[in-house]
1. Supply the structure label, taken from 1, 2, 3, corresponding to relative contact order in percent (Cα under 8 Å, 6 or more apart) with the calculated value 19.
2. Here helix-only ellipticity at 222 nm (-39500 (n - 2.57) for each DSSP H run of 4 or more, over all residues; to 500) has been calculated and equals -8000, so which of 1, 2, 3 was it run on?
3. Using the calculated result 30.1 for mean projected area of the Cα convex hull in nm², pick out the matching structure from 1, 2, 3.
Structure 1
């Protein structure tokens, strides 16, 4: 006995929109979803057809009990139609959805590759074992069969196997197996997620499901909750018609101390200007030091110290503890660690220089203390006594002290601003300085945003891991001479010089940088 087919119009079109609704459970779903599927079929001038009877093959329990394998009736339907768009019944379609027959080339089959977003090794391993096959060149792809665009040349793909095994992903894994076995015969056009949006993507793309053209409720937690959700989602689309304005939601958590957050600036800038730079994106920056990112305000929707993430937002963190267990700061540049944590890549060299906002109002305060910024040497000393010797040797120069050291300074020409600067005033000061002398502190990275030369003292890591990425000159003086003998990394920066430091070496290097 052939399956019962219902169609919305006479078979005049060469295109068909097909769905399957077998059993009471799917009938309840169809009562909610089929209206939008039929409207879409009518919009693209295609026939609509619903398979609502099981395969008549009583000797196969799995086939009889599962409606999923009914889509293999596509094989015979391709005798009547040139192209078929298969749609699972647990799907709703937005009114402005484009014609998928226009998007997908006729010589290719098209599905959404969910393997890009979630590993599907287990169901693939399951089907390979069930059908005693061997796949050697799998690269992670796994296509969801809830939405398929098919042409006549794909007819054989939907030949029902002699034995239908019980599989956790039903016919979907079998179709994926056939696609891998016959890659040349069935080239795949990757369907965009907007045409098969599932809940597995909610936390991965930072975009509301309503921004997609087709919502697929595969993987929904509870059946009756899914029915209510479908009804509510249809109402939501009706309210947002015709603009359907649903911005992506991205939350960037910038963690750590001042140094870490300054070093996060290039990564945050890269995210908001290159990765998520649509005017419709909703970007929240979570930081307790917002002044560092003031120059990026035009790209960011809001800056806050706390936030409660929504279910369908992308969360980006600049301090990935899982990565920290594998890669320690002593073996990688902090700025590279941050970009790997946040966006899984090392930034291009041209994007690595820190940029900071200079508040010109801060010069009102600075000008009260500094008569001239000409050849200004800014020093961030520790409390070690030998720094006094450095100041004695440099006392004829234009010097300003910053930082938190507490030794007494009785030199008339030395400007003492220690414990007297805000982040903004320190940034303004270093933007006008000729040379900064400091250990591995946040002042080094503030200075690197400008043309200030840097003498980095008392370094306990190799220069590959601490020298800022900028066009100015940086000299590194090591705490231990042996550090400079460590292996050079492939991204070692040219011009980064290292030697053991002392009073004479510090003074000599300052004068080299000054002139």
Structure 2
């Protein structure tokens, strides 16, 4: 496991994860800031106010708190981790490497005696080196933890069905509950045990009240959270008709497994899956793995969350476990697996690079200028840049004082994915009055030589151009738009005479999520 952690850590370094901002995927800043918020609540907030009030106030300072849109378990894990280690992006990346190494450790624990060192070592290396594994290891994302919990749940099912000890059913319940509270995709694990029991025709187990009580515990634990946060989750879902979504996503997801692990290993997984469905006796690992993979695939085809490679990543440990199980009956198959693994790596491999965007340098400058003063900085940047800058400021000031105001939220309105966009203000005069009322000391304005900008950013540019006597350019930084790979400048303008002004009248719109606006307290 230590060797696996070292490999994962080296791959992160090779990808530039420790030098770069959270530029790999737009969700990263939300995950990091939410974990920072949980850490701070556990550290000194729990005795001052309730979790909802604390989260709202943290959002007012760092408007990327995402608990509610996503479940809280990832943030609890990362928040506790940052109580032991520094509250930084680097520390969370250490945890990501540890999670990936834990998957490898579980594969070794379960398969070493049955399959031998060669097969398990090769498949473990494949798991760590796969491009999607490298990408997710280098990002602050939920998928690695979800993959680990999926594997734990699967092994819990196997042990329970083999020895009928209820503590192993408890392992399945715990891992599945944690998976659901990590990401909605974890719901795919809920029916797996039931389907396995039905295929095996184990009717006596279905008559046991403990069997049904285990599932009831999972549902009872998650249902209140699901009901309470449904509006927040719905804000980011595909609104197309469900039948259309299912058809489009089924077609889209059909190619994802080969992108994840390579066509040769997908072929072996299909062969192993067919063998697993026929072997329902003592060697039930193949059956459990096959049903888990099928349920995960069908669940994502029906879930209106879009087609992305990462959504099926929780299947990867399952597919590798299934392939390894297939080699047990016929040792010669081991060489087939090793050969297929090498070919798959050759077909899928590409160097993962996480780009540096320049916002870390900008955040350090802002922190040096404003320090601990309760002043407002207006972020007039692209969607991804807003999050990166907030995350960088978060690791500089885990206990926030300044207020980072997202122009995309204050001047416009849209859903989670940026759809249904509309301006709240229509004139430079209205914008000037709004900034004065807060008041705003600094504006961070991204400007690129090519490509269109959003209308609310154009409005900010017009304000500064029409009233140059009120603004002074303090600093400019070269930046990169990580989504479109465009190069430009992030310019920091300061409102003349605002050096000592602290926030008085800031209102943050959370109506799409919580049906209300929030103000600092």
Structure 3
């Protein structure tokens, strides 16, 4: 009988770990790393054997139209070569040898087998090219259980006994830091615990608060049954909203109300600059430590041994910490933007985009703002409110080429950021117009259904959104070129004095020109 699925949400709590418990946890994580690598190797061996079987090519030759026959042929191959999740669960009983079994219980070993199978199965299905074995330097940074009854589990005292919580794993009993004044924590701990996950993260240095001698912080993630806490400020609107997402911008246009065009994750710029300074410092230290590894033009030679200084390793830790801060800040900005969109309405219309293709074409912008992660976050937020996120295929909608006035499609280059048609529609900013068209898309029809009177009111709203950006550009702010607004000619404010002197340096002194 198939197990019923219930809604799940996550709550993370920091753990207080002393030196003795940290040493034991490092040994347990090392055992988990060794077992995971052994499971990856065994799964890859079975995959190679399955692909070498002549029946594999026969199964691949079956036409895709014969879905049932093709599925049965591959299922027989998987069963014959033991390439399945439960076959790896059987293998883990023999791989979990004496010294590993002292640190890992059977449930944690099974979750590692599931994790290894899922990684190799992506290679089998063509979704990945290879698997990544965990080196001793990188390590394995999370382990989890399948339930909360034995093994790795979280125990919470009843209120009359003190409301204290512990994560128990073998002989380790780790106290959790619980802030009962936080409504999110109180809401989460009132729900049943499905299972627990132990996570460790690198801090900026071993001297950071809460870090052990190797610079790790530990926390527990509780997978809870139910729905997450919703703050009172996060209201839900009823508007139908269209979105047009770009690598570095987003246009938000409801059917009624204020339109908006803004850069994505604009607050990340200071973090990006600090990260870039650390990267330059790291490169200078690497070149100073290994001068013989570069040719006369400064290019790296091949097959070399690299030497790292203490300063280089410290800068590398600072850079890794900056990357973690950047990811956390980005995730926070994504959550804030998702709630702002849902506050307008939880019926979202957007075109389905290949974010992997964007990574190849706009790598730096996509790496900074992560638009695909934003849509995933928005999808979860909309689902938790009972709304719907409709994604339409771009091949059939072609909103950036469509004109609702004459109902024709005209191709535009990416450099053309304004829509203007001979029928009288426009000029209007391209992204805002596409988002407005998306708001009028019907899930059963790929052509927007628009009345003429709705456009007369929308034209003013879209122009107001552009004027807000134009004002920012006139003030000297740098905007993405995709918004279609030229940069201001003067970046510095002009002096209000009527007689201004132009100053130059002469012989090392500042003097007036003339």
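1. 2
2. Source structure: 1.
3. The value was obtained from structure 1.
Every number here is computed from the coordinates shown, using simple stated rules; none is lab data. Nothing here was measured: the structure is a model prediction, and the numbers come from that model.
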